[in-house]
Structures are given as C-alpha cells and as structure tokens.
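These are the structures, in structure tokens.
Every number in this text was worked out from the coordinates using simple rules, so none of it is lab data. Not measured: the values here are computed from a predicted model. Cβ atoms are built from the backbone, for glycine too; each structure is taken alone.
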Structure I
Amino acid sequence: MNNNVYLDPVAMSNNIKNLCESRNITATKLHNALGDVSVQGCHKWLRGDGSIPSLDNLVRIAHYLDVSLDELVAITRY
C-alpha cells in the first residue's frame, strides 16, 4: 500500500471553487455564512489558484456546503 500522500493546494482551491459555483455561492455568501472571514479571503479561496483556508475554516466550509471534508480536500497519492 502506498502511504505517500500530500495535499494539493491548487486542486483543493479548485474543489472549493467548483463546489461553490455549482451551488451559486459567491464569496459574499460564503463570507456571510462564515462570519469572521473577510470577503477578500473568500475571494482568494474561490479563485482556484491554490489559496486555501485554515483547517478550522475548511471544516466550516465543508459543513456549509454539506460535503465531507474528504470531498473538499484534495489528497494526492504518489
């Protein structure tokens, strides 16, 4: 079994972007749902360029999008 894994920040950022787009969730809506995150921070996450939220915000985003953390986080095996 291959135990070498890493988080792919660009893929993770794209996952967040695609999940939000499929639900018509804008950076402003995400900001309003999370409360203590700036709109600019949410815009960064939704660009799909590798900007990723902290672990606690990933958990909150997964809950808001009604997906598992596994669905949100991109894990690559090599």
Structure II
Amino acid sequence: MWARMGNIKTRTIKRAGYKLASTYPELFAKDFAENKKVVAQLMTADSKKSLNKVAGYVTRIKRKEERQEAVLDQ
C-alpha cells in the first residue's frame, strides 16, 4: 500500500514558520484558524496563499511539539 503524499513546503515557508514559532511560542496554538490570524498580524506577505501556508506549517510544528511532549510524559 502506498503512503499518502502531501504537499511539500518551500524553504521560505519553512523558515518563516519556524522563525515565528520559535520567536512567539506563546501566541500560537494547534488550531489553524487562530494561527492564521496571528500570522496575518505578525508578517506581511505578497499573497493570502503564502500566509495560509505559513500558518499551516506553524500549526504542524505546534502539533508535533505537543505529540513529543506527550511521549516524554509517558
């Protein structure tokens, strides 16, 4: 069975998302809609699509951190 393949984020999206998540960790949650609003306030981008991609990547980072914390707590 083939694994599901997702969209690949560009280096620019990953850099921006990681920088925002590490600089403002208290502002972001694991909810995309909330993160989208925060990203729109913190950065200016040339398109709404770019903002959404960064917000999605930040959401992915926060969910990954939460999963890692859960594993460490066990």
Structure III
Amino acid sequence: MKEIKAEDLMSYLYNEASPEMNDAIQKAIAEDQSLKDQLDLLQLSMQQLDKLDLKSPSDASLLAIMAYASKKNAE
C-alpha cells in the first residue's frame, strides 16, 4: 500500500482525492492511530482557519505587487 502523506490527507479533506485514494486513506486511518491523529489535527487547523476574519489586500497593494512582479520578469 502507498504511504499516505500530509498532501494526500489535505486532498482527502478538501474532497480532491481520487476515489482510490479516498479508499486507501479511509483504510489507513482505520488501522493507524497516528495517521488518524494527523488527520484530526489537519481538520482542526482547517476549522480554525475558517474562523479567522481575514482581510483582502487593498487595490493599491495588489497593484504594487503586480508592478514589482512585472519589473522582475522584465529583468
């Protein structure tokens, strides 16, 4: 069986994993408590991030970033 990595668990949590990977993860977390603990921690982290009141950057900030990126790409 393929080793389940944190990236696989994130895909699983965001419903982006293939059906085969979903099955593999469900089987693995049923058999491996440390993997289940890791999944639980990732779920908790997602929930905490969802609670944050994040602000979008201002238009001026975005324009400054885009100008800087354009300048760097031209070099």
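Of structures I, II, III, which gives 16, 31, 17, 21, 14, 1 when P(r) over Cα pairs in 10 Å bins from 0, in percent is computed from the coordinates? Only one of I, II, III returns 16, 31, 17, 21, 14, 1 for P(r) over Cα pairs in 10 Å bins from 0, in percent, namely III.
Once distance in nm of label points 7 Å out along Cα→Cβ at positions 28 and 60 is computed for every structure in I, II, III, the highest value turns out to be that of III.
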